[in-house]
1. Assign the value 45, 39, 23, calculated as Cα extents along the principal axes in Å, to the correct structure from 1, 2.
2. For distance in nm of label points 7 Å out along Cα→Cβ at positions 63 and 103, which structure out of 1, 2 has the highest calculated value?
3. Of the structures labelled 1, 2, one was used to calculate mean count of other Cβ atoms within 10 Å over residues 7-14, giving 9.0. Name it.
4. To which of 1, 2 does the computed value -18000 (helix-only ellipticity at 222 nm (-39500 (n - 2.57) for each DSSP H run of 4 or more, over all residues; to 500)) belong?
Structure 1
Amino acid sequence: MGTLTATLSLTDSTTFSDEVSFSVTDTLTTTAPAQSLTLATITTADDQELVDNAVSGVRYFFARNTDATNFVILQTTASVQYARLSPGEWCFFPVNDGNGLEARADTASCIIEYAYWGKG
């Protein structure tokens, strides 16, 4: 088993009357299967599986859209959309047990970088 340290810091001094500023850190226990940081070309096709739904267990998933113009949709392997990564945006979240993850470019092919770790 391994460990993954995840930290998220959010600061906003313009949207609300009170400044929002906080940081949370968690040390996560990880296990196989795992995928090291990988670059992938995502096309407008609907079946580009990044996390296999046939393998049981929760996965910690990271992705970043490296494209300068186009966005990428993240969806379940049943094509239920749940995230949109605009150019330069990223995400980190757990993928539920038994649910895979696919990516689909909206307008033109995009390159994303992604990685995942099994939850230990």
Structure 2
Amino acid sequence: MSNIYGKGAKGRATRLHAQIIRAHGECEACQSTNALQCAHIISRKYARTRTMLENAFCLCASCHRIFTDNPIDFSKFVLEKIGDEGYAQLLTERNRIDKVDWEEEVCRLKIMARDLGL
């Protein structure tokens, strides 16, 4: 079985981020509680936004697939949820070139997860 989160501290941070997002408890599109997933707005390939809580929604697998297959609908959903300003902030953060300290990020997310009772 492959590790979808990645290796090392970056992978641990990504896994914690996904757990925190899924703790929302229901799909933010249809309110289903089945097969919840962490759906990123800006791709996970960008380190600066990879584990930002503002960069993800809790979606059921069905809505995640629908939005993946229909990016225009996903764009409308994103703008409805976070607005133009929120999206612009994500784009600004995505373009930062400073390195992420993944061990520090793991610590930050562990505290959040603990506070949520995860």
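Bear in mind that the values in this text are calculations on the coordinates, not laboratory data. The structure displayed is predicted, hence computed values, not measured ones. Cβ atoms are built from the backbone, for glycine too; each structure is taken alone.
1. Label of the originating structure: 1.
2. 2
3. Derived from 1, not from the others.
4. It was calculated from structure 2.
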